[in-house]
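Q: Have a look at these structures, which come just after this line.
Readers should treat all values here as calculations from the given coordinates under stated rules, not as data from a laboratory. Just so it is clear, the structure is predicted and the values come from calculations on it, not from any experiment. Cβ atoms are built from the backbone, for glycine too; each structure is taken alone.
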Structure 1
Amino acid sequence: MRKILIVLALALLAGAALAQQTDIRVIAFAQGFAWPDLFGSTGTEKTERLLAFEEQENINVTIEWGDETAVRQKVLTDLISGAGRYDVILLGSDGAVQTYGYSGFLEPLDGYLATGDLDQYITLSDLYPQFLTANTVDGNLYGLSYYSFGPGIIYRTDLFDRYGIEVPTTTDELSTALEQLKTGFEADGITDIYPLTMRGAPGEEPSLDLTGFVYAYAGYPAWFEGGVTTPEEIRSTRAKPIFTGDFRAGFESFVNLSREYGPPGIATHTWVDMMNLYSQGRAAVLLPSAINGYAAITSTENELVRDNSAFAPIVTGPSGKPIQSFWTFSLGVPASSKNKAEAVKVLALLTGNRSMQAFADQTQWPSVTIPSVMHSETLVNRWGSDEIDLNEAAIQASDPYYFPYIPELAEFMDKIGTAASKAITSGDVDSALNELQVWALERMTTAGYYR
């Protein structure tokens, strides 16, 4: 009888401990791809590592997956409603972290990470500082990155050799190289390979790359007068949009390269389309988001693509500054979360060294946030130390503020990308920029920047 009572007591204690676990709910996309070390290859199975974390921290982690668009919409709805349904949310450094950060929807992470209590999962000094800068808004760190990338060129070495083309280092040389490819393809009767693949679909997606062209041509973030990049600077100087000014040259270059050297339908192409086109061997050059090239190379069944692809540093523009393309798959904690401290622990687990190494081991992409992982045996053996060094240099040369960090950024990215798509289709750069200029001035005036 005594033994039975002891067993019952232990069972009750175990049940009580389990009941006291704090539930932390994560929402993200890329099921089966992200966090294989925690959720397995299907995204639905808790691994030994995750179970050990849950036991150690007395936290129960659940994750909700969806496609990127649906996840972003659910995050937005939850933040606006203040419901606190999710504790760790998808952000991204191309609009979400800025919009939500300035709006007070996100919990600042600095205080939690400064204590050293989370060093077993993540240490900020271990990360490339550019990725921290990219997720810092108005002095507060709001997001941590799972994977990220800098700009670069992925190109077919066999095609460059075939036509005697040198790897370009400037935008002028890039245009010359693409023209040589086009001329060579035409002379050889090649109709199923295009010199270039980029993304030009309506919406925010092209803006990440296009505004990098603007930066390289203008030499600064040429969205507002004086190159200001924060709400405070815009208000204090009453800086107006300049989309018909210094913004124009980079915008026009992006549009013209797409029209002259890209495939038919490029005005509808997303990152998936540019990746697939290169993977199928139907493009000689992919830029500036080289991460999509690595995705193509590691997934292709085309031997020519797999065996004859290389990475080169991104070209510089007339200003002497490089084209930018910089994004972070980042996650943050909503201010509405009822369990912020526990949520930050989960966030640290998701973005820390071991998770980053697992990402590198699975994908073999040099698109990581931590130098030790970048130079890990997995990536060096796959790409060679020289190519790894080039990818690291691309990150270190990146300026996350190549576009303004303003609350309205997500809206601007959508409008800019859509304007580019229209211009690629019509060839009318001036009309697209005039419309963008009118909208931007009205939007900033309505937002009260010029009072």
Structure 2
Amino acid sequence: MIRRIDLRQAATGRTGDEPFDYRASLPRADFDIEAAVPAVHRICEAVRTRGLDAIAEFSEQFDGVVVDDIRVPVATIAAALEDLEPAIRAALEESIRRLRATCEAELEHDVVTELGPGAVVTHRKVPVDRVGLYVPGGLAPLVSSVLMNVVPAQIAGVRSIALASPPQKEFGGLPQPTILAACALLGVEEVYAVGGAQAIAMFAYGTGPCARVDLVTGPGNIYVVTAKRLLKGLVGIDSEAGPTEIAILADDTAEAAYVAADLVSQAEHDPLAAAVLVTPSERLADEVDVELGKQVYATRHTDRILTALTSRQSATVVVDDLEQGLAVVNAYAAEHLEIQTVDAAAWAARVNNAGAIFVGPHAPVSLGDYCAGSNHVLPSAGCACHSSGLSVRAFTKSVHVIDYSRAALAEVAEHVVTLAEAEDLPGHGAAITVRFQD
């Protein structure tokens, strides 16, 4: 069901000092943003130039609905919470509680450095003023993404929060009711029934009732990701979070049923989802194959999962040992990485590249998707080697405040003038010396 890649002894017999590049041998989805650029550029330009008329056309074209007013009435948002099943509300409230606790713990405070008498630099953490949060509503209505976007923004102190989610034909052109209920639970009243690239353009340009935002966050399909890339600069973005992926580093102590279930859980998201097992144990690989054969056909979304598991982005990668396995998962830089090995915490501590790391048999990715207290909006497609998941930090910016007295400036004035002359910028030096002329 899932193909096998054998990397044992892959790095042997090589000459030179360059490390073996595992990335070229590892599976990745066909997620060609460049191919989507022309279509997404047209969408963004249409929203920029024609505003609400363009959004209405795209809603009808892509979502199959006619939306008369893109803003969801506050009363409708409140009613969704009233109609929410008590068990779902309780689960959302617990998830919010845990996420708020971790977000409050990571909230950074101002740092004041006194470099000398009268020479003070303050590193201030300032919240972004207004943000646009995107919540997908395609194959799965990701109500949990409401929490993952909103809670860190609120803890950061963001003043103005707008949220967009695609209009759903079965709900009369409104976003999915559970998504609206989560908005009500968090006190978010500015919600738009707009999806895809047009939602990102709406946030970036300011369209109709939606004022322009400073930052856009949230996961999405290739059109959403491409729009974020095209509009980056005009508006800030968190990351280019595309189709989900899971990598599992496991040895022969792992439970095959657990490993298979976790691979299935992420393959359930999308036919483009990636599921990768890295193991030195052929026995485990064989047992996982057997478990997949059982579990895939016992779940609700068999076709979707089968497509994800049998496509090029998914594989079992067999390695010599856990040391090589560690090198492989660091090269892969997974959005989600599970460690199911002996002494899992020690191996996890040596991972440098992952959006989130799940340690041991009782920390599956599904826990992180909902109630771990971590954030599930994470870098994908190998971007975890340079990018971080969504957090309070994503909604703040740093500002240096420089406060020097005359005496403190005098102490360093000669150095400033010297460096200004070295750069052939005499006006810089003059801005210092003018302050000491009698």
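Q: Which structure, out of 1, 2, was FRET efficiency 1/(1 + (r/R0)^6) of positions 22 and 310 (r between Cβ atoms, R0 = 41 Å, to 0.05) derived from, given a value of 1.00?
A: Derived from 2, not from the others.
Q: Suppose you compute FRET efficiency 1/(1 + (r/R0)^6) of positions 198 and 422 (r between Cβ atoms, R0 = 25 Å, to 0.05) for every structure in 1, 2: which one lands on 0.00?
A: 2
Q: Another question, then. If we compute Rg/Rh (Cα atoms, Kirkwood Rh), for residues 110-149 alone for structures 1, 2, which one ends up with the highest value?
A: Comparing 1, 2, the top value of Rg/Rh (Cα atoms, Kirkwood Rh), for residues 110-149 alone belongs to 2.
Q: Taking FRET efficiency 1/(1 + (r/R0)^6) of positions 86 and 278 (r between Cβ atoms, R0 = 41 Å, to 0.05) from the coordinates of each of 1, 2, which one would give 0.50?
A: It traces back to 2.
Q: Right, next: Can you say which of 1, 2 returns 12.4, 36 when Rg and Dmax of the Cα atoms in Å, for residues 158-237 alone is computed?
A: Details: 1: 18.1, 58; 2: 12.4, 36.
Answer for the origin of the read-out: 2.
Q: Supply the structure label, taken from 1, 2, corresponding to helix-only ellipticity at 222 nm (-39500 (n - 2.57) for each DSSP H run of 4 or more, over all residues; to 500) with the calculated value -12500.
A: Clearly, the read-out refers to 2.
Q: Here FRET efficiency 1/(1 + (r/R0)^6) of positions 222 and 398 (r between Cβ atoms, R0 = 25 Å, to 0.05) has been calculated and equals 0.20, so which of 1, 2 was it run on?
A: That value comes from structure 2.
Q: Using mean projected area of the Cα convex hull in nm², single out the structure from 1, 2 with the greatest value.
A: 2
Q: State the single structure among 1, 2 that was used to calculate relative contact order in percent (Cα under 8 Å, 6 or more apart), giving 21.
A: Only structure 2 yields this read-out.
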